[in-house]
Structure P
């Protein structure tokens with residue numbers, strides 16, 4: 001299973017990650033520079049280069065940082081009820097991106113670089129594996145508790161990921177946030193058909 005990185009971020013590195021987050025939202029991947037990140041950080045480019053030699057190295061760390069934040073948001077879900085937990089996970093995948101459409105655009109731009117940048121590819125693969133593992137674990141827990149029908153949890157997980165990926169891509173490529181709402185409703189309908197007893 002892909003898990004959040006073992007990497008720990010210092011306070012300064014976390015500040016650089018937050019500056020990267022803001023710079024990506026503002027400028028997108030294509031126009032992102034260390035200078036723009038440094039401007040958001042409020043320090044010189046040398047201060048950023050002290051931690052990260054290249055923009056790609058910094059962005060690979062940023063993808064680790066995002067996965068850690070996603071994992072934290074999953075761990076913060078207090079309920080153990082499989083139905084509630086699944087709904088909250090699907091909200092994380094399809095509702096939360098509506099809050100940051102500019103970041104979604106930048107991440108799709110970075111995804112398009114994954115075939116050419118191994119560090120990006122590894123991080124996106126790790127992220128996907130973690131999300132799939134988490135969804136599948138919740139579905140299996142629901143099956144074990146008798147809340148969900150006895151289904152192929154791997155198949156249902158992959159189907160839900162396809163819905164989420166398609167909706168997020170459409171939202172960015174077509175500049176249509178309604179695609180996320182449609183995706184969320186489609187995921188809800190699919191869960192009702194596939195998992196409800």
Structure Q
């Protein structure tokens with residue numbers, strides 16, 4: 001079990017993985033650096049992860065590395081899995097730092113909050129936990145045990161890039177978003193176009 005710092009069952013080491021390598025085709029510019037209330041989108045995921053992680057790794061595209069502050073740990077996809085999507089990003093983050101479990105967030109959820117991650121950590125059981133909201137699954141809002149790395153690597157070797165496919169092969173669970181926040185539709189919203197921020 002991976003529990004927040006106040007918990008008594010906390011594992012030895014927890015790392016955060018912030019996925020910021022998407023193409024952002026619909027948004028029109030890199031979503032990680034789009035701004036909401038004066039801060040880039042990735043800032044909100046980073047702040048949500050901080051209280052629960054000894055270290056946070058940002059996984060991004062090579063051309064974006066220099067756009068992040070120097071004090072962040074930033075990496076890119078493992079060479080053999082370059083450009084293979086979020087699943088490759090998760091494994092690449094896991095390979096940067098050894099931990100007992102990894103809390104994963106995408107960079108395009110600027111309404112994410114710390115208490116939501118705290119509750120997800122409390123609910124985490126098995127090899128992987130991810131969020132669903134009224135039947136819609138959010139596989140990238142998730143917690144993974146380190147033991148799943150071979151399964152992720154094997155899937156990528158087989159050119160299976162679907163995060164949910166790997167999650168289905170593991171001993172895991174889907175956590176209903178309404179148990180984590182009173183505003184699940186907003187908090188777990190992936191912002192895909194600039195107007196979605198205005199319509200919130």
Value -24000, calculated as helix-only ellipticity at 222 nm (-39500 (n - 2.57) for each DSSP H run of 4 or more, over all residues; to 500), assigned to which of P, Q: P
If volume of the Cα convex hull per residue in Å³, for residues 79-142 alone is computed and equals 81, the structure in P, Q: P
Which of P, Q leads on distance in nm of label points 7 Å out along Cα→Cβ at positions 55 and 167, largest value: P
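Quick check on the output: 14.8 is mean count of other Cβ atoms within 10 Å over residues 47-54, derived from one of P, Q. Which one produced it? Don't skip to the end; give the middle numbers.
Numbers: P: 14.8; Q: 18.2.
Here the read-out was taken from P.
Bear in mind that the values in this text are calculations on the coordinates, not laboratory data. Because the structure is predicted, anything quoted here is derived from the model rather than measured. Cβ atoms are built from the backbone, for glycine too; each structure is taken alone.
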